[in-house]
Structure I
Amino acid sequence: MYGAVLGDMIGAPYEFDRGYKTKDFPLFSSGSEFTDDSVMTLAVADALMETKGQSDQAIQSALVFYMQMWGGRYPDAGYGGMFYHWLWSEEPKPYGSFGNGSAMRVSAAGWLFDTLEETRHVAALTAQVTHNHPEGIKGAEAVASAIFLARTGSSKAEILDYITSTFGYDLSRTCDQIRPGYHHVESCQQTVPEAVTAFLEGKDFEDVIRTAVSLGGDCDTLTCIAGSIAEAYYKVPESMITECRRRLSGDMLAVIDRFQEVRRPGRMG
């Protein structure tokens with residue numbers, strides 16, 4: 001959870017290609033604030049913790065309820081147009097999106113379940129309430145799978161092999177090859193592979209975050225995704241957790257604290 005929220009915060013000042021395509025930047029500044037990525041990550045976590053072990057219908061009903069509830073609490077967090085309309089709809093329905101929102105909010109699914117099969121199933125449920133396009137569902141499943149594999153001891157080579165063979169993403173380009181021509185895009189197809197590549201190339205948690213931000217584009221979401229995987233593989237520095245908590249409200253901290261208590265162990269403990 002910290003990985004996703006930190007990625008969102010640290011990437012936020014550089015969204016819309018406002019950075020300089022470099023890893024050399026201040027991690028935290030006055031613009032390092034949570035956006036819709038963090039709000040919806042917490043909403044999904046809230047829903048999944050509330051409904052663990054229940055039916056698919058109950059899970060999806062809770063997802064809609066909590067996403068709308070959290071969206072109502074933070075209406076100015078920067079939601080996309082179609083999703084914003086969904087948040088305020090009296091009868092919210094999925095709208096065929098393959099945007100990267102399904103992938104950025106899914107991290108809780110990677111931590112709460114004991115098998116890869118269940119992880120993927122629930123990840124798909126979290127996407128389907130809005131992003132029911134096959135690419136939107138695939139993006140959510142891929143990110144949750146990478147988190148599950150990372151926290152359960154898989155190597156980066158094994159994660160790479162699984163993501164490419166199962167989901168068909170092209171992870172052959174390096175970040176140096178991606179960076180020059182990469183600009184703001186909000187699809188899963190052009191965000192998830194780049195985020196996974198940043199994770200694979202990073203040498204520790206902070207380096208993953210810096211690498212993701214350096215790619216540019218929709219880098220709060222890209223870095224949210226990369227950070228969510230990196231947290232499952234590396235230890236998040238305590239200093240970064242402190243900075244993260246300082247920028248969150250009490251209701252957000254309550255969800256994170258409860259999540260830290262109920263999530264399944266990772267490779268660090």
Structure II
Amino acid sequence: MELVRTADELAVRTAAARGRGEVVGLVPTMGALHDGHASLIATACAQCGFVVVSIFVNPLQFGPNEDFAHYPRRLEADLERAGEAGADLVFAPGVEELYPEPVHVTVHVGEPADILEGALRPGHFDGVATVLTRLFNLVGPARAYFGEKDYQQLVIVRDLVRELRLPAEIVNCPTLREADGLARSSRNAYLAPTERAVAPVLHRALVAGASAIAQGERDAAAVRRAMRAVAEAEQGVRVDYLEVADPERLRTLARVDGPVRLLGALRIGAVRLIDNLAAAPGVNP
């Protein structure tokens with residue numbers, strides 16, 4: 001596995017791979033790689049001949065009161081993890097490589113970037129869209145792999161690629177979970193042992209909502225109440241949102257008449273967790 005730091009080196013390596021007739025796969029990450037990332041890399045390796053993992057803590061997607069300065073950075077461990085998963089190349093640029101000063105051009109995202117995560121983290125998805133636009137153009141034609149844990153992001157990235165005609169095919173992969181249901185995330189490392197014991201409540205709340213729908217509940221407000229009751233039964237949990245939305249545009253629903261997406265975000269101490277679950281009438285979670 002090779003490590004490159006510059007955009008020019010990245011473009012040369014991916015162009016050479018395509019010249020050999022290989023499909024290029026891209027797994028964009030902010031590092032702190034865990035089993036969920038490894039699963040994305042392994043899936044990309046099974047489907048592509050040349051797999052790039054990008055490691056870049058993107059300052060544009062962090063708000064002024066968020067954890068950019070303290071976000072875990074452990075490149076050596078990440079390189080080992082990416083290599084074990086089968087990656088061919090890691091692209092780990094400095095901030096100045098992707099954002100030469102001054103930055104004159106960024107990407108602004110409309111609906112559905114202004115709800116759920118977007119309402120609580122203004123500008124977050126603009127930062128995500130800006131860095132991905134740059135990455136997709138640097139890598140060139142490729143398959144890009146994203147986990148469903150960040151479901152709103154996945155919807156927005158699909159819009160980004162379609163509307164800007166970026167050279168990427170988006171491949172979504174199921175959320176990888178711990179045995180107790182907690183979605184794997186780099187932020188799980190922030191949880192103290194007592195907080196980690198509580199953290200699976202988010203998944204349990206989503207499952208409670210999906211179970212209510214499976215058993216015939218059609219009132220979305222009642223589904224929200226069922227999810228919130230589970231989450232708020234745990235001491236020290238603060239709910240940001242537990243929502244019932246349509247799976248395509250994430251619009252809030254009043255009734256459940258078909259497949260929906262349940263999305264939740266909560267805080268345990270200083271740690272903020274997000275998760276989501278597909279649900280549908282008659283389908284047990």
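Since every read-out is calculated from the coordinates, none of them should be taken as a lab result. Nothing here was measured: the structure is a model prediction, and the numbers come from that model. Cβ atoms are built from the backbone, for glycine too; each structure is taken alone.
When distance in nm of label points 7 Å out along Cα→Cβ at positions 40 and 160 is computed across structures I, II, the figure 1.1 traces back to II.
Quick check: -11500 is what I get for helix-only ellipticity at 222 nm (-39500 (n - 2.57) for each DSSP H run of 4 or more, over all residues; to 500), calculated from one of I, II. Which structure matches?
Numbers: I: -18000; II: -11500.
That value comes from structure II.
Could you tell me which structure in I, II was used to calculate distance in nm of label points 7 Å out along Cα→Cβ at positions 104 and 200 as 5.4? Clearly, the read-out refers to II. Can you tell which of I, II yields 16 when relative contact order in percent (Cα under 8 Å, 6 or more apart) is derived from it? Here the read-out was taken from II.
Comparing FRET efficiency 1/(1 + (r/R0)^6) of positions 16 and 72 (r between Cβ atoms, R0 = 30 Å, to 0.05) across structures I, II, which is largest?
Numbers: I: 0.70; II: 0.40.
Between I, II, the highest calculated value is found for I.
Suppose Rg and Dmax of the Cα atoms in Å, for residues 8-79 alone works out to 14.4, 46; of I, II, which structure was it derived from? Only structure II yields this read-out.
Computing Kirkwood radius over Cα pairs in Å, for residues 168-231 alone for each of I, II, which one ends up highest? List each step's numbers first, then the result.
Numbers: I: 11.1; II: 13.5.
For this comparison of Kirkwood radius over Cα pairs in Å, for residues 168-231 alone, the top structure is II.
Quick check on the output: 3.7 is distance in nm of label points 7 Å out along Cα→Cβ at positions 56 and 224, derived from one of I, II. Which one produced it? Clearly, the read-out refers to II. Assign the value 2.5, calculated as distance in nm of label points 7 Å out along Cα→Cβ at positions 152 and 176, to the correct structure from I, II. The correct label is II. Set I, II, criterion percent of Cα pairs over 33 Å apart: the highest-scoring structure is II.
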